[in-house]
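Peer 1: These are the structures, in structure tokens.
Throughout, read-outs are computed from the coordinates displayed, never taken from laboratory work. Note that this is a predicted model, so its numbers are computed, not measured. Cβ atoms are built from the backbone, for glycine too; each structure is taken alone.
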Structure 1
Amino acid sequence: MTAAEPGSGDAAEARLAALFPGDLAWCAARVRPREVLPEAEPLPSFFADGAFERAIATFAAVYPQADRRSVVSMWSMYYFSCLTLPCLAAALGSGHRLPVDLEETSLALGEHGLPTAFGLARDAAPIADGDGDARFAPLFARHLRPVVDVMARKGGISAKLAWCNVAAYVDYGVHLACARPNLPERERRCALALVGDKTAPDGLPNPLFGAIRRVEENGETVRRRKVCCLRYMLPGIEGCGSLCALPSVRQQAAA
């Protein structure tokens, strides 16, 4: 990769930040130009050369007695929130697709080895009018599917657990976007299809379908996971309340 022009990182960062106005501004800290994140490691080598395992070990040291699966699951939630929420915000709020293909994206870690930001190699691309239904296909096919696979193989968690972690953030982001009164109806249908259709944007079965349900509880509608995230196994970590898939954990939290 050739050296960036002086100031080009600042200009690229400004273009990215413009995609996240108002209450979405926090997203700009999660996806940044690759040249302003010199400490970030390219994701192909991160997952292939042991950096993923080292990051998990660093995070696991915070919870030395915890089940490793719960550590990996919690680490993955930082990863998936950092990735999916900015992608949703850019696509549904500003009509742009973030270039987050696994092969050209890097990852910066912060305290305790947790993901803090993704480094992007290119500017976000405007989504063409006729490309609405496929706007999230690259995210699924060229990032989420291979990453869930490697997290399951190397992290020791089930793919269903990892996908439910993805779904928790995508479902949240989708319904936050759909609550905006100015969201066009076509955008709304496209967003809801991410969690409501049995087929994913890349044409394969949708692992997010049914992962988050809405149920009636004490007279109100609440979100409920299909697969527990195991965070209750980490000491000092607050449970997820009514979202938890396990009745015993929900009852304990309510006691």
Structure 2
Amino acid sequence: MEALQREIADAAVFADDLPFDPATVGVDGPVEADSTGNERLGSSDAPVIVGVDQSFLEERAVSAIVAVQDGAVIERTHAVTPLSIPYIPGLLAFREGGPILAAFEALAVDPDLAVFDGSGRIHFRQAGIATHVGVALGLPSIGVAKNLLCGTPAEPVDDRPAGWSTPIEADDSVVDRRETTEKRAGSETTREQDVEAHAGTTIGHAYQSRQWDRNQSINPLYVSPGHRVSASTTVELVDALCAGYKLPEPTRLADRYADDVKAEHE
């Protein structure tokens, strides 16, 4: 599985290859979950951004997707599927990726960007859930995690004001090189392949989306490219999608929707 994750990281594009101008993305305020319906599908030239989140029912995953366009919800869909792989830290995408892809199969609208509750390039092998699904679908994607999985912040992250960010740099916890074995005429040759995460490489950012105006402090988000987005643009997009809450609106709504679906199946 770890070798496959490295292959996924090799296939990922951690640079901007977006079908829209990032400057066109934004929400004026919190989006109501029931603000609109499917009749608006395809009625705007604004990019379609989907939030992706999950809840769990024993050995089943509730994978929820909420599509937002031009400041309104245009579609919600979900899939409730069995979990066939046990929980293994660092390999969660193999457990959760299939259920998420099932939810994407039920999605009617064509998304321009997916925002995941989880990591992208901020991952031991540069292949979090946002990278797995982004590469599988060829879809621009970003990961928005609440906790730092690996890497080192360039600056301390405590008690920062809203809008602040700092790079997360690759360190010894992030795979920089890997060995591959090639078989040629009955012999084996081992070589190293560079996967472009030398020490100090920016693999994402800590981003302070919101902060209390009091002694209690809100922790930052850890945002990183999944596929077809650069680390710097990831921060720009998350900043544009936050509307007074800690989480960007698409994933905040997907989180609520996943909980609602879960309650229906309990």
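Peer 1: Check the numbers for distance in nm of label points 7 Å out along Cα→Cβ at positions 18 and 90 across 1, 2 and tell me which is largest.
Peer 2: 2
Peer 1: Which structure, out of 1, 2, was relative contact order in percent (Cα under 8 Å, 6 or more apart) derived from, given a value of 19?
Peer 2: 1
Peer 1: Continuing with the same structure: Suppose you compute helix-only ellipticity at 222 nm (-39500 (n - 2.57) for each DSSP H run of 4 or more, over all residues; to 500) for every structure in 1, 2: which one lands on -7000?
Peer 2: 2
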